[in-house]
Structure I
C-alpha cells in the first residue's frame, strides 16, 4: 500500500478552516464577477430592475453559503445552502428573461446558465453530504 500514488488533488488540498477554502464558495465569487461584467454592458446595463435583480440573486449564492457555514448548527447551514441553491435557480430564470427580451446573446446566456447550473450542482452535493452525516 505504501507504493500507491496519491492523486494530485489529494496532495494539494489543505484543511478547510473557513468558507473561503471551499471550492463552491470560490466558484460562486467567480460567477458573480462574470455576472457583474455581463450586466454592466449593453442594453441589460440600462434595465435597472432586471440588472439589479440578477446581481442580487447572484450575490445571494456565495453570501448565503458563507452565512450558513458560519452558523452554529448543521440545520441552519442546510437552510442557507437551500436558499443559495434557490438563488441559483432564480439567476437561471432571470438570465432566460434577459435572453428572451434581447439583452443577452445565446453565447453569453449559455455561459452564465452553465455556471449557475454548476453552482447548483455543487450546492446539491454539499446538501446531500450534510444530510448523510446525521
Structure II
C-alpha cells in the first residue's frame, strides 16, 4: 500500500490497546521535521497468534529495517503471551518472505490462494 486512506488509518491506529494490536513507527529526520519511513504492526489473529505486517518506504528498503522491527514486535508479543506470528505476503515479495525466514527458519509457508502466501511463525523457533 503506497497511501493510506483516512478510513484505513482510523481503523488500524485509532484503537490500539497494546495487547491485541500495536504499531511501531520508524522515523527519519528531514530538515526541521520527521517523516515516517517504516511501520511495523501486529494484530491478534487467534488466542495465541498475531498477524504481523510491515511497510518500509521504498528509499529505505534493503537496510534491515523490517528485520529490526520484527525483532521488537516479537519481544512485545511474547510479553503479551503470544506464541507466534502469521502473515499474508504477496508471492512476488521475496524480500519480505526472506525477512520472515531469516527470523523464523522453520516458518510454515502455504498458498493463501491467488497471489498470496500464508506464513506461520512460532516464537520457539526464532533465530
Could you figure out which one of I, II the value 2.5 for distance in nm of label points 7 Å out along Cα→Cβ at positions 34 and 58 was computed from? II
For relative contact order in percent (Cα under 8 Å, 6 or more apart), which structure out of I, II has the highest calculated value? I
A value of -1.15 was computed for log10 I(q)/I(0) by the Debye sum over Cα atoms at q = 0.21 Å⁻¹; which of I, II is the source structure? I
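Looking just at distance in nm of label points 7 Å out along Cα→Cβ at positions 90 and 114, which of the labels I, II belongs to the structure with the highest value?
Top value of distance in nm of label points 7 Å out along Cα→Cβ at positions 90 and 114, among I, II, belongs to structure I.
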One of I, II was used to compute helix-only ellipticity at 222 nm (-39500 (n - 2.57) for each DSSP H run of 4 or more, over all residues; to 500), and the answer was -25500. Which one was it? I
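Here, each number is a calculation from the coordinates, and none is a lab measurement. Since the structure is predicted, the reported quantities are computational estimates derived from the model, not experimental observations. Cβ atoms are built from the backbone, for glycine too; each structure is taken alone.
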